[in-house]
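Derivation of every value follows stated rules applied to the coordinates shown; laboratory data play no part. Just so you know, these numbers come straight off a predicted model, no measurement behind them. Cβ atoms are built from the backbone, for glycine too; each structure is taken alone.
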Structure P
């Protein structure tokens, strides 16, 4: 195994996909419905409704009605929010060509006033700097990502080496490296010194480039963010294209006795994948950890700094590990792990965070 520190990160980003059981998995679905006030039963106008992790979002009209169209098969988080009301998240399964009528309701809440003075608090600024690095990441792309409303964040660091964060309003994020604006509804964020995990609902929208050169730069950065990512790995694995896409895959098992070395064997998809409940769900099960080597791109110098492995130079591959939190995980056709916190990400997968995240339906040309 490569001599690098295996820093642990646990991520749940955005949405979870579970596909419906129909003949064609390419047919697009539709969700329509009406949103009302829970108490008054009156329609809510201008409320935001979107599918987490995607660019698919809309607002309710004056009658409270909404429609989301062209939805690929999957299990999505449908997020509903409105100023002055609580936020709700619904998990729903969309089969190919499904047409769903989903009526919703929200209850009024009293929000805490945003305190702009936190920006002048030294302790808050220290916590924010730590959060920003852990949340956005340490890659070069992270330098070009800005949280426009950091004042909505509240931190708790009562225990040494630990940090928790909550947001009293959605985070408004601009990724100038990839050309995305992201509205991020942070549900949970925790850091314990060696592990970072969070859960949230991102809605992506593409920014308007100033010229063709900026558009080309964004496209190049999006391609780079996708290739070698965990989504790229899962899609390559499920389509039996590991070799063609530049991945090497090993199963590493730690020895139960200190006198014996760990075992490391190359593994094929037939040893990992079984069909799940639906034809487009795949159950992945293994012991130990998966060592995933992406051979078509080398390490970033910043990765060595992040992994505290500065005693060597960068290698010509990117190495990651995945360890299961339970007996198995389920991976859908979009390359999404269904189970929340189902897999622990180590190595390069842990290094790449929100700054390198693309929408779940993004695919580079030619992939």
Structure Q
């Protein structure tokens, strides 16, 4: 099961979360940025227990709080060079008087916070799954999900856009599939030529209309291809590329031979055609794993796990790491009484 995160994330009757992995430069040591509702600990200043953005070392040490407000700050994402953090913020503040979901960017130490989208109260730069935005490998573009009536989306449904990362200009609707198809969860490939995403709704490549993982050209949204195509019984969400671009990790929920319990598990598959689908977590009923995130060398995946287990007897949301090849060597990184989630691994 998934406990509520205080943000009402629902998808086809199931609540889910996601994370995204991105290439990073070698200018600084590896870091993991994540969301936490903790109120105590060294350097923590969060008396209201709202969602704030933190960073830590890959082994769970060196935790540092980066945002300090009463807004809901979520879905942090490190830029490829590790110097910026892109995130979503929801709640009334001077840079967002309407209090809707907006895209922000800040320096990696939490300074110089800037609202990039600022589209007003009727346009929400978010996903129905609360999936994160995505930097292009060169850091010049951002792919994200936007909902609400606007000239480029008169139906107001969930569509995938790209904008310039420096100032939010150059907004372009890439998916633009009409009001009956929902597109979300965008993720740039390491070479910047493709975007993996989730699409839901009846279309020629998906007659059942369930959630499937797709690829399209990052330049113009052409050449859309259904990679998972698992039929109505499985819901596939939140794709994320390995650093070499050969694999895609994603979350899948629904009864299938590799997941007879039908709970949320983490999978990998081949990027080219969706073949070689492999269940990495497969922890049985009562545990939910989501938000897969590759390490920069592709050897590890950091993710969120919820449910009672020996490494998490309380069963709350915790951040874990495991081997990306086979899901072995699972380790609880956060292991505290607060909920920790939405991890992104970079430099």
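Using distance in nm of label points 7 Å out along Cα→Cβ at positions 94 and 150 as the calculated read-out, with 2.5 as its value, let me know the right label among P, Q.
Details: P: 3.5; Q: 2.5.
Matching structure: Q.
For FRET efficiency 1/(1 + (r/R0)^6) of positions 102 and 206 (r between Cβ atoms, R0 = 30 Å, to 0.05), which structure out of P, Q has the highest calculated value?
The maximum falls on structure P.
If mean count of other Cβ atoms within 10 Å over residues 30-37 is calculated from each of P, Q, which structure is the one that comes out at 23.4? Present the calculation step by step, with values, prior to reporting the outcome.
Numbers: P: 18.4; Q: 23.4.
Working through the options, I get structure Q.
Looking at FRET efficiency 1/(1 + (r/R0)^6) of positions 86 and 302 (r between Cβ atoms, R0 = 30 Å, to 0.05), point out which structure of P, Q has the largest value. Walk me through the numbers on the way to the answer.
Values: P: 0.15; Q: 0.95.
Comparing P, Q by FRET efficiency 1/(1 + (r/R0)^6) of positions 86 and 302 (r between Cβ atoms, R0 = 30 Å, to 0.05), the maximum is at Q.
For semi-axes √(5λ) of the Cα gyration tensor in Å, for residues 70-277 alone, the calculated result is 34, 26, 22, so let me know which of P, Q that is.
Label of the originating structure: P.
Among the shown structures P, Q, from which was the value 16 of percent of Cα pairs over 34 Å apart calculated? Don't jump to the answer; show the numbers that get you there.
Details: P: 30; Q: 16.
Attributed to the structure labelled Q.
Of structures P, Q, which gives 0 when helix-only ellipticity at 222 nm (-39500 (n - 2.57) for each DSSP H run of 4 or more, over all residues; to 500) is computed from the coordinates?
Numbers: P: -4000; Q: 0.
Computing helix-only ellipticity at 222 nm (-39500 (n - 2.57) for each DSSP H run of 4 or more, over all residues; to 500) on every structure in P, Q gives 0 only for Q.
Between structures P, Q, where is relative contact order in percent (Cα under 8 Å, 6 or more apart) highest?
Ranking P, Q on relative contact order in percent (Cα under 8 Å, 6 or more apart), first place is P.
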